[in-house]
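Participant: Below you'll find a set of structures to go through.
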Structure 1
Amino acid sequence: MQYFNGLIILIFGGLTILLHDKEFIMIKPTILYWSFAIGLCVSFFAFKKNLIQLILGKEILLNAPDPDKIWARINFAWIVYFASLGVLNLYVAKSFPEEIWVNFKLSTIGLLILFIILQGLWLSKYISTDNPEDNL
């Protein structure tokens, strides 16, 4: 993910500097967010791999009748989050002055933290408090 983000920054930042057009760097977050959403979607539907579960599943043990269904909901929530944030970034970049976009871009850190907290609160009812290592 970091390499992809770096590549996107290099391409769009380079175009911004080369062409003296700030629009390239302003749409970079949209490209990045939509790429994440598409990646999660394609891996889930085409390859039957839930990347969110692969990342968090080792750390979070779900106590639910069908944990795969819960992981699918979390994956879908991240897809919607990234797709929506991409649309919102594009709207703000095209509709408002650069200063407003910069403030919005900084506020996306807060949106991410809020999303993670809300996801954690929702997920908490499914998290098992049993330590599997205690059963050894």
Structure 2
Amino acid sequence: MDQKSVLVADDDRFIREMLRVVLSSAGYNLHFAEDGLAAVEMAATLKPDLVLVDGLLPKLHGFEVCRAVKQMQNAPKVIMLTGIYVKPTYRYQIPREYGADAVLSKSVEPKELLECIARQINPEMPVALNPVAA
């Protein structure tokens, strides 16, 4: 199986480092953006398999990053990883209005995050967890 690529868009250095450790240990090829505009530009250029985007980003809000990425030809999967948009209604609103494939809280356990990423990249993969419907 070829190495899948993930673009992580988060302005928090600690979160980026934590995601680097978790995702690189799982074998993903990683790219990082610190703001929303850079994330959209990198997604268009790099064409990652998945974009993991923070809800609040400088220069372009995470919701708008999600929308822009999902409008690209052969759009990658997008997971919104948020610390503030945690109400249950956001789990439905963000996918419906901005096109996110999944929404996870920043308090997500690494195992759940990896399962969600794997399921988005390989939809036929059987996994019991369903973060969007949780």
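Participant: Compare relative contact order in percent (Cα under 8 Å, 6 or more apart) across structures 1, 2 and report the one with the greatest value.
Facilitator: Comparing 1, 2 by relative contact order in percent (Cα under 8 Å, 6 or more apart), the maximum is at 1.
Participant: On distance in nm of label points 7 Å out along Cα→Cβ at positions 26 and 122, which of the structures labelled 1, 2 is highest?
Facilitator: Max of distance in nm of label points 7 Å out along Cα→Cβ at positions 26 and 122: 1.
Participant: Suppose you compute distance in nm of label points 7 Å out along Cα→Cβ at positions 50 and 114 for every structure in 1, 2: which one lands on 1.1?
Facilitator: The value was obtained from structure 2.
Participant: For which of the structures 1, 2 does the calculation of helix-only ellipticity at 222 nm (-39500 (n - 2.57) for each DSSP H run of 4 or more, over all residues; to 500) return -12500? Don't jump to the answer; show the numbers that get you there.
Facilitator: Working: 1: -26000; 2: -12500.
Structure 2 accounts for this read-out.
Participant: Can you tell which of 1, 2 yields 18, 18, 15 when semi-axes √(5λ) of the Cα gyration tensor in Å is derived from it?
Facilitator: So the calculation was done on 2.
Participant: Now for a separate question. Work out distance in nm of label points 7 Å out along Cα→Cβ at positions 10 and 66 for each of structures 1, 2, then name the structure with the largest result.
Facilitator: Comparing 1, 2 by distance in nm of label points 7 Å out along Cα→Cβ at positions 10 and 66, the maximum is at 1.
Any read-out appearing in this document is the output of simple, stated calculations on the displayed coordinates, not a laboratory observation. Please read these numbers as outputs of a predicted model, since none were measured by experiment. Cβ atoms are built from the backbone, for glycine too; each structure is taken alone.
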